[in-house]
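**Q** Each in structure tokens, the structures are laid out below.
Derivation of every value follows stated rules applied to the coordinates shown; laboratory data play no part. Remember, predicted model here, so these are calculated numbers, not experimental data. Cβ atoms are built from the backbone, for glycine too; each structure is taken alone.
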Structure I
Amino acid sequence: MDGTLTDTERLYQVAWPKTLEHFGYEMSSDKPLTLRSLGRPFAVQQFKEWYGQDFDYWAVRNYRKQMVEEMLAETGIPLKPGAKEILSWLREHDIFVSLVTANDKERAERYLKKIGLFEYFNAVVCADMVKVGKPAPDIYAFACESLGIAPEDTYAVEDSPNGCMSAYSAGCNVIMIPDLTEPDDELKSKLYARLDCLMDIKDLFEV
């Protein structure tokens, strides 16, 4: 969702350093990029590596969540170009679409309804449905299993390295539409396609 359908990853790049400053820490500009789609328990481990074993990740995360909520209340939730259009096209062509997100179910569904995209999805699979988050394959594996779809028959659209690795490790065909950073050579070798924008997805299907 973040960075793929909604243009919200940029807010996290602002919110994380401000949150860390509030708690008396410093965060360099490269660190928030590492956190994109980073799920449990990897995010907790990453912060403890950066700031020590006594770092209270959940207190910091909750503060950051509230900050982002307040930012979005002021600005609204910006969509990535072509988000509604590509979902409409996929639905018109009877292509099954599921959201597989690092967000929890409450936030994912609330935001999808707020931006008018909820009705376009056949299913919504969220981070709190699995024990281990991205970049582990669990969430994509769970999505495929619960929906009765073989991973090799799916296309996973992602914007970040952690999301791409999760989908790739689960056996999905990964389409990357880079948001804040381009894939490195290693990640490029794992992609089914690297596209410039969501509407380019149409070119991959013969309908």
Structure II
Amino acid sequence: MKTIASCVEDILIKQPFLEEALFRQIINFSALSEELQAPVSKMLGKPVKTGAIMMALRRYAPPVHLRQSHQLKAVLKQLGDITVRSNLIDYTFQNSDTLIKSHSNVMETLDTKSFYGFSKGVYESNIVVSSSEKRIILEGFKNEKMIDSQDNLSSISIRLPKNNQRISGLYYQIFKRFAWEGISLHEVISTTNEFTVLVESHLVDQAFSAIKNLNAV
């Protein structure tokens, strides 16, 4: 059964920026209650008073990553080296019975100093590579179905502190920063202690600044 509290929670979960602003007490409860009056009333199918919504907002329990923000801030201040690479191309191929063999053949001929990333999904696979290796990629995967390709990309790699996977909300903070800055991500690559994003080259300076400012959260 729907209640005012459950409706408020549903709305906040779908709007994480609003949820965080509420937790940090930088938002006016009264004004927000008036803003939510119409959608909450619609969800319940009856008029709802703003006072009841305000009470639900004050009683709302934030998610763990917001309640444990001090741990998250400590991890963000421990972010390691940031490495930027330019002149990259991203290829997407449809998975096939021969794709892994094509990949193996390409790996034998690539320059070991070049940037190369490979990730295999359920239906398609991505390859990110230095533009200097374009000829090798196109030749090595000539019998595979290319779904998409994008050049003029740059990558930003961040060294993460050990045990980062145990801190909830870490990736949320990274993605939130990009969203606030209006930076769209072309690709995301991650390993246990390393996180890499691909952006269009004209956005790389802005993206780098956004990451540098993470430890100021």
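**Q** Say we calculate distance in nm of label points 7 Å out along Cα→Cβ at positions 78 and 158 for every structure; which of I, II gives the highest result?
**A** Once distance in nm of label points 7 Å out along Cα→Cβ at positions 78 and 158 is tallied for I, II, the winner is I.
**Q** Rank structures I, II by distance in nm of label points 7 Å out along Cα→Cβ at positions 150 and 198 and report only the one at the top, that is, the highest.
**A** The maximum falls on structure I.
**Q** As an exercise: mean count of other Cβ atoms within 10 Å over residues 86-93, calculated from one structure in I, II, equals 18.5. Which structure is it?
**A** Derived from the structure labelled II.
**Q** Given that Rg and Dmax of the Cα atoms in Å, derived from a single structure, equals 16.8, 55, which label among I, II identifies that structure?
**A** This value belongs to structure I.
**Q** A follow-up question, please. Where does the value 2.04 come from, among I, II, when Cα Rg over 2.2 N^0.38 Å, for residues 30-93 alone is the thing being computed?
**A** The value was obtained from structure II.
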